[in-house]
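So, here come the structures, one by one.
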Structure 1
């Protein structure tokens with residue numbers, strides 16, 4: 001088992017217990033393929049924590065079966081991911097694989113899982129094409145597509161921030177391009193007009209001054225932005241330091257999440273609105289239980305939205321398994337069960353898996369960065385609506 005599993009003590013205990021499964025029903029073998037090292041290692045860890053939280057809520061079983069985890073770190077590299085996926089399927093003989101943080105990794109894995117005929121439940125990677133032209137009957141999503149992330153802010157932006165001459169800013173890679181495209185589609189559908197776009201190179205920019213100068217020179221009404229992780233920290237800070245925040249409102253998608261990003265942004269993030277698929281303040285029994293179990297396992301500290309989607313992935317798998325009484329011996333039946341999980345309540349609200357796209361139909365929420373109760377928080381403001389990917 002990969003050494004990365006040691007980073008989550010709850011997984012170690014769960015694996016040991018699951019390994020004790022006895023005949024006739026062997027433990028369900030679950031592969032987790034995650035980015036657990038490098039700049040986005042925290043995302044993979046949060047996905048893992050969310051998944052384990054759900055399993056712990058259900059007596060360390062899914063679909064009534066004991067489970068055994070096999071965790072692999074893809075290090076955010078497509079080639080490494082392919083090697084680790086082959087190990088999970090060929091050596092570990094897993095029944096299903098979950099996880100995948102990055103879109104380029106998910107794209108690289110598509111043909112492997114399609115050929116191996118092993119179900120893959122993606123917990124985060126949001127490449128549009130895996131729900132469209134490159135979809136596969138073996139690939140399911142528990143989170144969203146990039147289109148959905150961007151589209152969730154389009155109508156709200158038009159109604160509440162600006163109607164014309166809106167700029168977009170995102171790193172120049174597939175996720176950035178697709179999220180911006182989703183935003184523009186929804187914004188223009190609402191009646192808005194885009195003024196321009198900036199796409200800084202992904203992963204190599206430490207000084208955004210040339211791009212901020214371009215925005216300043218064009219004098220847009222507002223800016224919609226998406227940047228992940230450390231890039232979100234730098235962009236939001238420099239946007240404020242450059243003086244743009246005082247005159248050109250900045251809002252976006254996932255740019256103040258998770259908590260370590262917001263804490264590092266500090267006062268530069270004050271008032272920024274951002275979309276998300278989960279919020280701690282959501283009032284439902286599933287969310288209350290999720291928060292309580294997460295705190296019991298990992299201590300105080302609010303889960304991230306990534307932990308919530310990891311939880312969604314585990315619940316999707318559990319719902320499917322329960323419908324077939326945990327029996328995965330007939331793979332065609334198992335795939336039909338995954339495809340037809342239907343609608344169920346999650347900590348994030350109502351979750352529906354579209355059987356045509358094998359992609360969620362789900363709520364997105366507007367949160368705003370604020371300093372309250374002595375700490376920076378993304379506070380829930382409103383429901384943005386329910387969103388789906390259009391598919392092919």
Structure 2
């Protein structure tokens with residue numbers, strides 16, 4: 001089978017290349033081609049690589065689809081391994097005569113207004129939102145009067161909590177929007193409660209893998225990317241209610257958005273009143289170390305996804321999660337600059353509950369911006385309860401120290 005991977009990911013690429021008879025063509029945009037380097041031994045194993053100016057350049061994608069359509073064997077699947085390549089991947093798939101991913105579904109997972117409109121129409125409980133068409137204080141006052149303060153401001157096509165803020169009044173909102181991207185923004189009702197995520201692999205609407213995770217604090221509340229940042233996967237045996245309710249709600253979200261086969265990362269809030277509210281869904285692996293956590297009791301979630309979709313689901317390794325809560329904490333610099341001192345890896349590994357340490361920013365690396373999804377050092381551990389998991393996350397933080405110096409004119413690493 002000939003498959004297309006839009007954007008490369010080493011774990012995903014190795015999984016596809018491990019399947020006998022599968023040939024992989026990589027498609028990347030100019031930024032990725034200039035800034036990321038594929039290991040030579042993997043590059044030698046791919047069928048071909050193509051570079052397009054961007055995944056929204058329909059002219060370039062049309063020409064590529066025409067060229068791919070003349071090749072043998074015919075393309076049998078198209079995968080998008082990142083948020084920003086989803087629309088382009090869906091266009092390629094449709095141009096090549098494939099049923100999935102659908103353009104309409106990809107629009108719904110990239111456009112948050114379209115996503116929520118589809119969910120609301122299907123009766124899925126959602127936070128109310130409005131597209132910000134008037135960025136003046138008066139225009140924002142009208143939205144605030146309708147939805148109530150505080151509000152969450154975010155890009156219509158955003159990801160990773162970038163350019164996302166909680167604002168308490170129209171003046172603060174207007175000031176934030178002065179420095180916001182030119183893209184359309186949405187204002188959303190602020191939901192008070194705890195935030196959960198569901199990571200799943202689906203084949204024709206049936207979940208092959210289904211995991212409920214919990215964030216230490218809602219993502220929108222994170223100011224310091226090295227404090228209470230990460231997530232814990234909850235074992236079903238101790239959290240049967242969450243699994244039962246979120247299986248049903250996830251299936252309803254998928255039906256509304258048009259997801260049948262593939263991978264999803266879906267976020268929900270459990271309100272103070274005890275009800276679930278749908279937040280967002282993405283048809284790509286979750287961020288940070290979420291997919292990697294599955295590898296501690298079987299295969300990485302990216303491998304489970306690709307092997308299942310490509311007809312090798314029987315090869316997937318799935319073992320029971322070893323502790324009631326198992327996850328990771330992210331420990332990152334809290335300011336921009338060049339790293340002059342990094343955490344002590346040996347000291348972190350010496351903590352009795354630590355399972356693994358994945359180093360991030362090293363001495364000499366430059367931190368250009370600070371935001372919730374600034375992934376850096378990631379420490380893996382388990383716990384018997386959610387409270388113990390949070391205590392251990394904070395305990396690790398006490399052993400993490402960065403020092404930074406001004407980066408100067410050098411762009412750095």
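We did not get these values from a lab; they are worked out from the coordinates using the rules stated. Source: prediction; values computed, not measured. Cβ atoms are built from the backbone, for glycine too; each structure is taken alone.
Overview of results
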{"item": "Structures 1, 2, by relative contact order in percent (Cα under 8 Å, 6 or more apart): label with the highest value", "result": "1"}
{"item": "At a computed -8500 (helix-only ellipticity at 222 nm (-39500 (n - 2.57) for each DSSP H run of 4 or more, over all residues; to 500)), which of 1, 2", "result": "2"}
{"item": "FRET efficiency 1/(1 + (r/R0)^6) of positions 29 and 189 (r between Cβ atoms, R0 = 35 Å, to 0.05) from the coordinates reads 0.55; which among 1, 2", "result": "2"}
{"item": "Origin of the value 21, 12, 6, where semi-axes √(5λ) of the Cα gyration tensor in Å, for residues 317-364 alone was derived from one of 1, 2", "result": "1"}
